Structure 1
Amino acid sequence: MDYADIREGIHDHLCNCVAGIDDASSPPVCKVFDEWTAPADTEKPFLEMAFLGEIPTVNRSKCAHHMQLEVLVMGEEYNIIAIDPIADNVVSCLHHQSVVCPSGARYEPQYIQDSRMDGHNQQLNASVIRLLFWIPVPFTT
């Protein structure tokens, strides 16, 4: 499995689908970062994403496993309500939607119900909404 391919596919999909995360430059720049790579002065709101590890299938078959994806919606400190619609949009853009990777591979992330959590990032002075997804991927040996 090519994790760089999946990461790039998800990044591009979020940039093209989620409204409200482009900056004001011309042409606008998409603000989706790998986790911990957003500069401290990044204009909010923006997204960070990271893989959290692999989970075997529930039935323990050798058909597929699930990669966990975390998407963090970062917004202005003390104004988490302003990023609720962006978090909703992230779920709509990824949940059971076809993500096409540069290699042509397609994946359908699934939102993990009850995973949405509010938080705060002190280093970025940001309100945070955390969303988790599973990405079913073919099992390879």
Structure 2
Amino acid sequence: MSRWLITFDAIDPRDPNSRWTTGVSPAHYDRIRRSGHECQTARLLLVQEVLDPQKTLHVFRGWSRPDRDDCFVYSGLPARDFRSLTIETPAPPRMTFLVFVLPDGTIDHWTWRPSASGNGIPDGVDGELIWSATPN
């Protein structure tokens, strides 16, 4: 069995001039599907969009959670959201879409988080900014 069921190319957080392959494990995908989380499954389209090196806004090291200092958070501002595989809506206002990636490239979680600034920097994620599409 393959390491990942679904793969995505993303900015390599250790060398932002390079790309690396990230992915969702078969077990994680099956757990989401079996739990009936159609919204989470559909939002894999947003994961693809946010990890696209042309659309990633920021990459952070650390998740502001214990034992997650070596993990990465990718942020982006998709224009749409998915309530299911057949229901597309506008993106929620003042929200940033985040993709949480383990050090080996495994995607652990994806979700919308508030962003008061509106620039793709999420509230409550205090990790170290290691790459940004916009100069500081």
Structure 3
Amino acid sequence: MDKLLIEIDGKVETVTDIKDDNLLVIGEKEYCIFPDSKAAGEAAREYWTELAEYDPEELTFIVGEKALIAWGLGREYAVGSVSVSSLEDWLNLWEDVPEEHFASYDSLEVAARINKNLQRELFFDSGEVVVYRAN
């Protein structure tokens, strides 16, 4: 198999495993990879939307009853740094800050480049990508 290479912060690394279609393993490090910020934001929003639909108890635990009650009444409430007045508005916020969901290690979105082999493996149209360090 041809090497799967990624350049992050000017350093070329070999991808040792790909999990869940967008989680790259590079040695002991894991990175979530997306074609761009927009795709990452859509994936983050989809995660939280599915949590709300299929595990509302867990969502309630995470955001809190006060937030859900306020949003249900159309009142502003902040879970994080931005106040919104509905669950829908809160879900929409994830499209703008995917790093808060995917970059649990350092909360950073990093521009990266991948070689053609990794591009084909991930079915990405471009070698220009964004990554978020997960651990």
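Read the figures in this text as sums done on the coordinates, not as results from a lab. As the structure is a prediction and not an experimental result, all values here were calculated from the model. Cβ atoms are built from the backbone, for glycine too; each structure is taken alone.
If P(r) over Cα pairs in 10 Å bins from 0, in percent comes out at 12, 42, 32, 11, 2 when worked out from the coordinates, which of 1, 2, 3 was used? Structure 1 accounts for this read-out.
As an exercise: helix-only ellipticity at 222 nm (-39500 (n - 2.57) for each DSSP H run of 4 or more, over all residues; to 500), calculated from one structure in 1, 2, 3, equals -6000. Which structure is it? Computed on structure 1.
If FRET efficiency 1/(1 + (r/R0)^6) of positions 6 and 94 (r between Cβ atoms, R0 = 25 Å, to 0.05) computes to 1.00, which of 1, 2, 3 did it come from? Derived from 1, not from the others. Looking across 1, 2, 3, the calculation of distance in nm of label points 7 Å out along Cα→Cβ at positions 46 and 126 that yields 2.5 traces back to 2.
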